[in-house]
Structure formats: structure tokens, C-alpha cells
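Nothing in this text is a laboratory measurement; each read-out follows from the coordinates by a stated rule. On a predicted model such as this, the values are computed, not experimentally measured, just so you know. Cβ atoms are built from the backbone, for glycine too; each structure is taken alone.
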Structure I
Amino acid sequence: MIEGLGGQGHFVQTDVSKAAEVQAMVAACISVYGGLDYAVNNAGVEGTPMVSTADYEEDVWDQVIDINLKGVWLCMKYEIPEMLKRGGGAIVNMSSVAGLIGGRIGVAYYASKHGVIGATKAAALEYATTGLRINAVCPAVIETPMIARATADNEELAEMFRTAHPVGRIGQPEEVASATLWLCSEGASFVTGHALPVDGGRLI
């Protein structure tokens, strides 16, 4: 899709919960492009089935934490040294409004997204004087395959998602992308350690 729009893209299949694969992904970026200036750590899963805490399966917990939280940490672990070589850069970690509030069912998802914000704030402080900024984006319900799975044959849930946002609709991926691009831009040069809601007023 990137190449079809006239850009350059390079795909490296990666399990972000495995250190060696993340390290290889970052190394491939350096090899292809010569350096790393910006990174968006976006891999995530919701964990299924989404049930109450006492009924939650340990293997589902491990999968969600490994991908959503450990994966973000591993990506930063290997991205940061490369960015410091170039005098700084910007990292955006994908959290969620579920990282800012609690909710019923899906305990690992909420825990992982809260953890992403904590990891973002810690790393932002550690590297604040280096020219490296680290922030998080916290979307509400966005029109993605994850939401399509959740609302398949469930119009009542789809309507609940829409009305949960004061603006009266769910969000679009491009709206999250725009916020992410801003956090990477010079327009956000004085912003670090911030968890930015993109939520249609959900948290007001």
C-alpha cells in the first residue's frame, strides 16, 4: 500500500514478544534506511475470550501482556540506542483509553495498556535531555479489524460503541495516524511523556 502511494516501504515479519526478532527488525531498518528517527510501536491484541478476571485464562493473560506490553518495551529497547546515535528522535507507543480508565472484562488488556503508559513515562524521563521524545497515543473505539470482530453480528454492541463517544461515532484510523504524526513532528517538540487521548470526547 505504501509503495502504491509512491512511498518506500520495507516489511519484516516480527513477533514483538521475542527479543531476537525485534532486534532483527530494527537492524533491518538500519540496513535499508541508514538510521532510525521515528518509531511507532503499534502491535497489539485484545485477548480472547474476553471474560471476567476470575475466569480469565493464564495463557491468554501471557499472550496479551507479552505482545501489548513486553513488545512495546522490547521495541524501545532496540530503537532507543539507534536514535541516540542520531542525536534523538521520537517514539510513539500505542496505548488506549483502556490505559487511562478501568473497564469490565479483558483484565489483561487494561493492565497492558496502563503498563504502556507507565513505560512511556519512565522512558521519557530517562531520555528527556537527549533529544529523544517518547509519548503514547490513547485511542477510544476505532474502526479496525479488532472492533469488526467484536461487533460482528452484534449491532447492539456497535451502537453502544458509537454512543460511548460524545461526538456520536467511532473513530477512523486516519485520525489516530494524524495524532501520531503530530507527536513525531517538530510541532510537538516540547511534548514528551504524554498520553494523548484520541477519543471523541470519551474521557471528558
Structure II
Amino acid sequence: MHALTPPIRAATPDDAAALADFVHFASEGLALRVWSKLAGPGGDAWAIGRERAGRETGSFCYRNAFVLEVGGAAAAGLIGYPLPNAPVAIAPELPATFVPLQELENLAAGSWYVNVLAAYPEHRGKGLGTALLDLAQAVALKLGRPGLSIIVSDANGGARRLYERCGYREAGRRQMLKDDWINPGTHWVLLTKDARQ
């Protein structure tokens, strides 16, 4: 694994609450909607999110996460991992909301996927996202991945500007299927970058 320099460190199970927050921010509320459905009526959606973040396996788990600290506390986070080298068949039981996301991931097969990049509101605009994207690129290169990928809502102009400043370019888009999720966007946008640039 890439040698980390403080204040960036590998996440631990103790970061589960912060990681759940970062996933919530990055997904623009979609993750919380999913956790609410899993928790059921009267259940604790955030407890589901924390449990998933604290897992040992799965794409959303602390082992795939990095935390950037400010003042000794988690201020921003990155969750990422290599995508399979070949497109993944879309299972019939995959909820329709996630089909366009899987289609875009398939377009970036073999890349190192930045699944989550987020910071607490009071720490935004201070370069933390750029530092974590630099780490993502270093990890991709160390793992021999030729490129990086990230998916963003077309309504999230701030995030897209950050990614484009860091060299990411649009490689595809798919219409959002929202079900009961409320979001101002209309499309998911896949951005990719050559890891060697």
C-alpha cells in the first residue's frame, strides 16, 4: 500500500461514523435512502451506515478508505478500489436506481475507482479533496492501474470543477433513475483520468 503521510491515514473501524457521513455527502443522500430502506420503519438508518463502514469486506468498508485529519479529527475521506478488469453483468435484481451507475463503472473497467470523496462542510474549499485525489492517483499507480474513474451528478458543479482541475475528463453519462430519491441532477457523469498524468 502507498506510504501515507499524516494527516492522511488508513481508516480504521473507529472511523465508521465519519465514513458514513462522507458516503452520505458524496451520494447526495442516496446512501441514506438505501440505509433507511434496509433499517425498515422505525429502524436506525445511520446505524446501518456505520455497520457497513465498519465491515472487513465489501466495496464500502473501512479497508478501502482513507481519512484526512484536521486538528486530530476526521475532516475528509476517500473510499476507492480497483474495478474489475472486465465489465460486470448487471444482475436482474439490481435496483433500477443503481443500473446507470453500474453501466458507467463498466465503461471504466480496470480503473481505480474513487467511489467516495467528501469533506465536512466546514473543511471544504481548503484543498483536502485535491490532497486525497493525489493519494488516489498514487495508489492507482502503485497497483498498476492505468487510469482512475469517478462518477458525479451533473448538478454537482463544485465537485466536477474539482475533478476537472485535477485532470479528470468526461467519459460517459447515463440518465438518473431516482425512484423516491430527490436530487436536482438529471444524469450521472463518468469522469476518468490517465493515472500517469
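Hey, semi-axes √(5λ) of the Cα gyration tensor in Å derived from one of I, II reads 29, 19, 18; which structure?
Of the structures listed, the value fits I.
Computing mean count of other Cβ atoms within 10 Å over residues 84-91 gives 17.1 for which of I, II?
The correct label is I.
Thinking of I, II, which structure, once distance in nm of label points 7 Å out along Cα→Cβ at positions 52 and 100 is computed, gives back 2.9?
I
A value of 1.1 was computed for distance in nm of label points 7 Å out along Cα→Cβ at positions 156 and 188; which of I, II is the source structure?
Clearly, the read-out refers to II.
Quick check for you: by FRET efficiency 1/(1 + (r/R0)^6) of positions 20 and 180 (r between Cβ atoms, R0 = 30 Å, to 0.05), which of I, II is greatest?
For this comparison of FRET efficiency 1/(1 + (r/R0)^6) of positions 20 and 180 (r between Cβ atoms, R0 = 30 Å, to 0.05), the top structure is II.
Among I, II, considering only distance in nm of label points 7 Å out along Cα→Cβ at positions 76 and 92, which has the greatest calculated value?
II
If helix-only ellipticity at 222 nm (-39500 (n - 2.57) for each DSSP H run of 4 or more, over all residues; to 500) is calculated from each of I, II, which structure is the one that comes out at -9500?
Only one of I, II returns -9500 for helix-only ellipticity at 222 nm (-39500 (n - 2.57) for each DSSP H run of 4 or more, over all residues; to 500), namely II.
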